[in-house]
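Please find the structures below.
Quick note: the coordinates plus some simple rules give every number you see, no bench work behind them. Fair warning: this is a prediction, and the values are worked out from it, not measured in the lab. Cβ atoms are built from the backbone, for glycine too; each structure is taken alone.
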Structure 1
Amino acid sequence: MSLSKKTKAKPFLVMSIELEPTHYKADLWNAVAESPLIDVFIMYTQMKNWSPDGGHDYLRFPEKKYKNVVLSGRGLWGAISSAASVVRRIFITKPDAVIVCGYSKFQYIVALLFCLVFRRRFFLYVDEFNNKRPPGKFSFVKWIVREGLRKYCFRYASAILVCGRGGHESAVIAGCPSFKTHDFPYVIDIKRINSDKPEVVPEQCLVDIADSKKVLFFSGRMIARKGLPSLLLAVSKITQDENWVLWIEGDGPEIEAYQDLARNYAIAHRCRFLGFCQYDLHSWLMRSADVVIVPSLQDNWGIVVDEALQLGKPVISSDATGSGYDRIKDQDNGFIFPAGDTNALLSILKSLLSSKHNRDFISQNAKNKSYVCPKDNLNTLLNLMEADVDD
């Protein structure tokens, strides 16, 4: 890349307005912070996802090498206070670009309007645009507001950052000019995942490994759209292999109902409900699994697919999972099945459980494929900043 005079003299100041801290966001911004060409500051507008089905309870994170602030953002006053802090920070620091990670939260809307009024360059970051009619009361009003915000962003944003093919296609359907969309998916640092060491590992998981069990792994919130019931039904029909277990990572409002399902299907003795796990234990579980299943009925991205592929795990993903749609070539480096189709999922599971050759073939192909990493997103961001300077 040929660097402009501005880049050589002084690094770009980039501010990102985001929801909550996560391990994969730390991976991205650590890579950006290591570049001498960008000075990055992250504002997390919420300490955690306060929505009832959030299911996240992050207490530990990878080392953060970037400057950041974490705001509470809880409740009405928390949202107003968070938005005020965002505006104040943008006004005082005058960043070269502001990345606004969405347009549905009050803090994001305020940040977008502030950038317009004070002529701050901004990028809108949305994993995938929901082009369905908003549900619930005042649906038409919500639709009008949403469409207005989108038109504003598509016109005035310097770029629209999306996750993979699904994100790009949804942006075009939403009315965004194709040339404005740029692939900027959620990314992970595979070296970090391979080196993470949890403080404590569930005893039953250690026993499963000692007993040479084939480990099937699910990670996701205990909510309907993550599709766990279809996975439980599928594994309940496995008859040809008695030496498997299902590790289930995650928490949420439906966990007791899913535990009841496991008992009703007579597979409770094979299911390990592990609850929400911190990032380091999550990495260990991923490394220890034999097959990773992502059966989501709707998931804009799904970072688990990316993690498992880069670890060389056989991955079974539904066609409603954005990362599976983007990263997996069916029966080559993984498997894709129709969301909710229990029989299709069962057929793939049987094939993998019954044949080590099948597992090894998919695993090797997954390892050999190239995936987007944090440095790729860094290069995308640098190219966008350079393009704006050149213009």
Structure 2
Amino acid sequence: MTLARRLLPAVALAGILGAVALDFANRPEPFAIDFHTYLAAARVGVEQGWPHIYDQAMVALEQKVLAPTQNSQPFISPPTVGWLVAPLVPLPFLVAFYIWAGLTLAAFAGALAWAVPGRRPSNWILVAAAIAPWWVLEAVRVGQVVPLVAAGVAISWRLLREDRNLAAGVALSLLLLKPNTAFLVPVAILVAGRYRAFATFMAVSVILAIAAFSTLGADGLSAYVSQLTGPLPGGGDSLTLERGLHIHGAVVTALRLLIVAAVLVAAFKLRRSPGLVLVVGILGSLIAVPYLHASDLCLLAVAGCIIWEELPTPAWRGLLAAGWMLASPYVALSRLGPNLDQWPLIELVFLAGMLMVAWRGERALPSARVVEAA
């Protein structure tokens, strides 16, 4: 029995790392497709001036220079992404990509390892399990910025637990790299009474908005707004309520408003457990947002880690284990896993569970995880 208990973590970790290798080697998505868009925009900014980063003709030309065999796609990310990638502009494309991919993956894994309570060996299994889902590896493969957003939420989890609210607000500002993935998280933090964390997040947001105006100018900001208000690139609706529930128009709008209201009520009732406040904010954001890609589910991996630690019951851990199994590359590559449009339904199940926890109040919260709001 002792030998089996010693071998189990090693076997589990080997299986997870095998899934990572299998997924990274077999994903069909174009290699570095998102990063080459970021880098192209940064090259435009450095060489032609930052007001031109939303000139899609210039960005497309730079993309063809960087990766002639890849399709061009518009740059619709916030200017912060271009600024972040700018130091990599002088490097050869593949060198820049591998640095970016390595840093984003390390930031995601390191943030989770630092945020998970305690220093148990099993923590590394939990971190590895969070990296293993196919959509996390897709984010790394295409060079997405979303692992940094997920890292910011993970870091804020620990900081909020420790009542370091100002630092938590700074960590949450990483959401500004891709706000649609977790837009309800700052609002949930506000409703939960973490006023200093929210105020710090808003202060960083204002500073970055001023920086954006000073670098982009009125024309550049106008071009950015027109990109967001105009037709968005295709492929961003597979994870939405429209596709998952086959509803449209006023019905889906009403459902989104209901979900937002439920998230805010749950955040208030869960205010003594900041990790669960983050979870309901993440789930509500992923479900309610009308434009999302598979790599954005990196936030779901963070939510899973928080639930695993904050609600360590057999029911919740069994549900999480089932979810991780469905997201495993072993299942995904066998084509037995859920389709993209079925993931919103899975997220709704988890959100319904969190609403039940919120309804039960402190009776459902382990006392070791309950802290006073500050």
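Some notes on this structure:
- Label whose coordinates, when distance in nm of label points 7 Å out along Cα→Cβ at positions 47 and 199 is calculated, return 1.8 (choices 1, 2): 1
- Origin of the derived value 13.8 (Kirkwood radius over Cα pairs in Å, for residues 263-342 alone; candidates 1, 2): 2
- Relative contact order in percent (Cα under 8 Å, 6 or more apart) - highest-scoring structure of 1, 2: 2
- Comparison of 1, 2 by distance in nm of label points 7 Å out along Cα→Cβ at positions 95 and 303 - largest value held by: 2
- Structure (1, 2) behind the derived value -22500 of helix-only ellipticity at 222 nm (-39500 (n - 2.57) for each DSSP H run of 4 or more, over all residues; to 500): 2
- Ranking 1, 2 by mean count of other Cβ atoms within 10 Å over residues 191-198, the structure that comes out highest: 2
- Structure from which 21.7, 67 was derived, Rg and Dmax of the Cα atoms in Å, options 1, 2: 1
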